[in-house]
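Structures given as structure tokens follow.
Readers should treat all values here as calculations from the given coordinates under stated rules, not as data from a laboratory. Note that the coordinates shown come from a computational prediction; the quantities given were computed from them, not determined experimentally. Cβ atoms are built from the backbone, for glycine too; each structure is taken alone.
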Structure I
Amino acid sequence: MSDHKPEENHLPNTAILSSVSEPLLRWYKNRARVLPWREEPSAYRVWISEIMLQQTRVAAVIAYFERFLSALPDVASLAAVSDDQLMKLWQGLGYYNRARNLKKAAQIVVNEYHGQIPLEFHELLKLPGIGRYTAAAISSIAGGAPFPAVDGNVLRVVTRLTLCREDILKDRTKRHIEETLRPLYTKGPLSSMLNQAWMELGATVCIPNGAPHCAHCPLARFCLAHDNDCTAEFPIKQAKKKRRREQLTVLLLRRGDKIALRQRGSKGLLAGLYELPHLPGHLRVKEIFSALAARGFSVAEVRALPPAHHVFTHIEWDMTGFQVALRAKMSNDQQISNHLIWASMEDILHRYSIPAAFQYFLHDL
């Protein structure tokens, strides 16, 4: 460890970064994981994988990626897919607007780009759901364009290397790191490999949670945070706002072998997906009987289910659940049923996309 602790930079040290390309690329060639989107890095496959990998671990994405590509192998099939099938293919990945934007972008590609995904960085930015990072990843990995793809992995590695104390959640920090890295890139295969090497290093060695594996890092000898034993201090992020918490009572309504679902509205959280009916607050059994009777249902039996907790980006749900067996319809039940879908288990498994927040209550069926 160095006896002299250098002054911390507000912005990345370009002299350090200019020295890292060769050892980073050498390490990547020897240590890169085998991943399905790397085996055939077409623009479509890179695009789908990068959107899936937002907010989702690589290990979780692989099976989803392969299933998605099997059902929708090209941009034309994605543009034409029904919303319900698309949501079912995406079920479990969360952040469902990612999938909606994929379809919107695919339709634009079919209608305005003759079915060919553009490889130009600035053209890609025009498509829904594609920001600077994704545009750089597609254009460089599929087309060899000299654009740094700066995601959370790259931000973490670079800020540790250079003791950069700028807030990585600010756009100006991301843009400055892009500009600082840009001279390392030249058009062609090097650009693709360099972007993937940064990502790989951040995902497997200079990791986000827990201590980085500095003993296995090809850049340890260049790294100021490692040299000064302060890797845990980086990257710098502004404190997140506290999530709002809500209490819900989720009802697994059963009539024979059918289960009640309803479709959420077209806007807001989990828009357009299918859910189990639920009521605000944590209700007691007596209150559930009363609430359902007021809605025209005749209840035969109520059985408590294990509680569940689900975290979204800005909200948390504390959920109690009850399985409710219903008797025959009452006089005004037909009107209520117009707002519900009575689905078989086959429908639930293969047709309707049900968010993870409600899957907790379907596990034992």
Structure II
Amino acid sequence: MKIDPKTFVQDYQLNICIQCGTCTGGCPVKFRSPLNMRRLVRQTYLTNDPSPLFKRPELWACTTCSTCSLRCPAGVKNVELIMGIRNFLANQGEVPSTIRDALENTFLQGNPWGRFRDRRADWAKDLGVKILGEVTTETLLYVGCAPSYDPRVQNVSTALVKIFQKADFDFGILGKKESCCGNEIRRMGEQALFKKLAKDNTNLFKKSGIKRIITISPHCFNAFKNEYPDFAIPVQHYTQVIADLIETGKLKMSKTLDLSATYQDPCFLGKQNLVFDEPRKILTSIPGLEFAEMERSKQRSFCCEGGGGRMWAEGGTEGIRNGEIRIKEAVALGAKVMATACPFCLLTLEDAIKISGLADQIAVKDIAELVAEAL
């Protein structure tokens, strides 16, 4: 097994790194992976042995939040480098077993957990949701994998349907024809599978006559908006749609929620796609909700540690997890609810509450759930 040094240097701009350490200073995971990984790649050139890369835990600890790339003064594509190394190892069959299982499950069943494709829309069976193919509509609610299968995140899907129906907003879902968007698949190193998913999904969207896509997950939003080739369909995150419905008066909330809340900016919605205002407009529009901003917010928001395949990777980090740090920051702020707009943030932060023993002090809720409560 050999790595072509010339290819890696050209593709990932290792020659322009000025060794300033900005990437390591901003990295939210303990191993400070970007600079360390570049050093390892250089060492690998000398031996043509990629095995040290596979064995380094920081390679699989990276959440691909892109803080390092966004802050790099030289413009080095740190995250692309890490994904490139993962791709090289995936092609050699040298990935952790849990990552391998997630990739195989996606290939076979269209989702990383390997749940049956035929059960992808079970959550919606009693909600009167339109299924594209059975009926026609130009707006697709792309549900995504976690909101389709995870019992906790299914509540977000149900809440969003309730909101759209209340606002008389026309939409449909793909049902069991829906497949993974591939955002995390690409970040776990399986570029070929991502390309297949992108091609198949794009063809399905076009065949279904879709003119607009709304996503629940920021990760799906990012994939469609930035990484699908020749993709001409407008895509929005659901917070952008709800904010517009509120602003135009099509959605009104009549119930008062007497609570204090703060907001966790999802990395793939906030710092990577600059959607900061709409989630906050929604929260401040909820009657009775007292909103407080955390110190680390918007571009400086602290990654929950759920992206980049971390949902399926074992180990890779030490000590207190980011989610625990974030929950404790919210409690110190006096918030009773940590609001977010991402399935991965929701799951990782809820786990952090259980680990920290703070369930009697704070809860995690998706923005859609809060809006549905206030209708």
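Supply the structure label, taken from I, II, corresponding to distance in nm of label points 7 Å out along Cα→Cβ at positions 26 and 314 with the calculated value 3.4.
II
Figure out for me which of the structures I, II the number 1.8 belongs to, where distance in nm of label points 7 Å out along Cα→Cβ at positions 170 and 202 was derived from the coordinates.
It must be structure I, since only it matches.
One of I, II was used to compute distance in nm of label points 7 Å out along Cα→Cβ at positions 322 and 346, and the result was 3.2. Which label is that?
It was calculated from structure I.
Which structure, out of I, II, was Cα extents along the principal axes in Å, for residues 210-281 alone calculated from, if the result is 45, 26, 15?
It was calculated from structure II.
Between structures I, II, where is Rg/Rh (Cα atoms, Kirkwood Rh) highest?
Going through I, II one by one, Rg/Rh (Cα atoms, Kirkwood Rh) is largest in I.
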